[in-house]
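Scrolling down, you'll hit the structures one after another.
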Structure P
């Protein structure tokens, strides 16, 4: 476990574009935070009201949280559903303020599933809170010395998201799949559109509220995987709640309700478009997927609820009702969990 001093020094070296231009992507999210920080202050200093605070809270927690689950987690990484046309992909990608580059999230997330809570996991809670909080700069960027064949394989992991990808020669220059000019033009366009849209609805007060809540989300979401994997305290899993025991993932009530992140369920069935399997487990991202499917925006999606009930929940309830000791995990791991690192498995 590295010391906080070691982590901070590593972080500063990884965002230093003066030492190496290829650090530009690791710096991107932190530039966004710096840019939004003055707007955050302006909102609270000039426009703050409790109704606007409530709007910002819902936008941050529910809309941005659910969008992250739909776009980055279930589609971009696990391809749990398929769009009928690129326009629906474009709309979904830009449904909220754009904060996280696909490349940073997707490629490292395959590593997370392959090495969950083990050395090499970019979100390993054993590394400590700061280790996870600064992961986007320290652990999540792609390697800078890949062969042309390996780079092509990395590109395939994100090609379906619609982002423009660098050639191998551009990758060697920029150290990334995405090109900085295209990424920032997209981000500026996305931010300008949403600021303008919310300004027309509610003036600078509402527009600054939305940008301030976006800053709140991008900072707060960095704590998620640390908490969702036991906070470095060992297993916090509960019988009857957390059926996947190959790592430390747990189902948390708040992330589950606001963003559909029933995380232990997700590790059980990574390619599922739904992770809220019990009747009371709200799943807003899944509701969005169902809505788009109903209007023709999504052609198909994968839902593992029946498999969860048959393999885990129903046997657990039956054993408990019979007075036996409920077996949390049946013999053998669900095949979907074993296939978590296979792109396009859905």
Structure Q
């Protein structure tokens, strides 16, 4: 950062300290996106991540007089955000997915949604950009795709809040141990111990191919083709075509419904029960639209139920594809998520 940039920031800080809210907004708004991702990692909730960013800005405004410039403004905001998240997590159960709670379900299982459970939520790609640091902002945080993927988010939810914070600050953001200890008001020894325990737990809960967590690449054309064929097969209610795209040990979940299915035959049997118009469990016909979530290609599903002319928001599906087959689909059955993905909640009959 050049001297001119530092002088400009100092002037804005001085104006904010003088009580100019517009100056304060200009100071902190440029960090909103990365702080939202940080809070999302900590909480596993897209909805709550925005609330915690607002809480971070409120705490920063109230304590701006305590910002002495010994660290960068970004680091100071991350410190506030981390502690706001730890306060929010105090005494609360971790967020999870159905397969964290029970054994696989029978394909005939029809359990009601569980609204008493805090479920993991997806994050829309449009609200973050993996931008590299610039000359003007050399300490900018790069949002790596691998550290926002659903598998990673699900794994770190198994960590106690303090360990989660240490892992994110040290391994995701690359903070030194001394700086991390200062944020968490702990010793270097306690931070290093927490990091070792967190890494061990993470290895237990990551997919087998991610035991050594590595940066993920952009999806291949093969992966995109598999996803296109899958969406087309769903729209046609073609069970054979769907089955051909699924791995033998595929896992599907659909929070807030607690049941989940393991294995191609079981998944296809569950779909058959909801796609057959002659069966009581018939859901309706689907339309699928591509989107992106958690750094990967995803799909938005709309359903036209019997007697309804329109297709209505049904679920945001986040698949995991390996070796040309779908190995996992997490479908978040929540129409309230669609606006965050800049998606309509209702499609007219002719729109695809």
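Observations, loosely collected:
- Comparing FRET efficiency 1/(1 + (r/R0)^6) of positions 108 and 284 (r between Cβ atoms, R0 = 25 Å, to 0.05) across structures P, Q, the highest figure is found for Q.
- Structure (P, Q) behind the derived value 24 of relative contact order in percent (Cα under 8 Å, 6 or more apart): P
- At a computed 27, 52, 19, 1 (P(r) over Cα pairs in 20 Å bins from 0, in percent), which of P, Q: Q
- Each of P, Q could give helix-only ellipticity at 222 nm (-39500 (n - 2.57) for each DSSP H run of 4 or more, over all residues; to 500), but the derived value -15000 comes from P.
- Test item: mean projected area of the Cα convex hull in nm², for residues 76-171 alone calculated as 8.5, pick one of P, Q: Q
Read-outs: derived from the displayed coordinates by stated rules, not from any lab. All values reported here derive from a predicted model rather than from experimental measurement. Cβ atoms are built from the backbone, for glycine too; each structure is taken alone.
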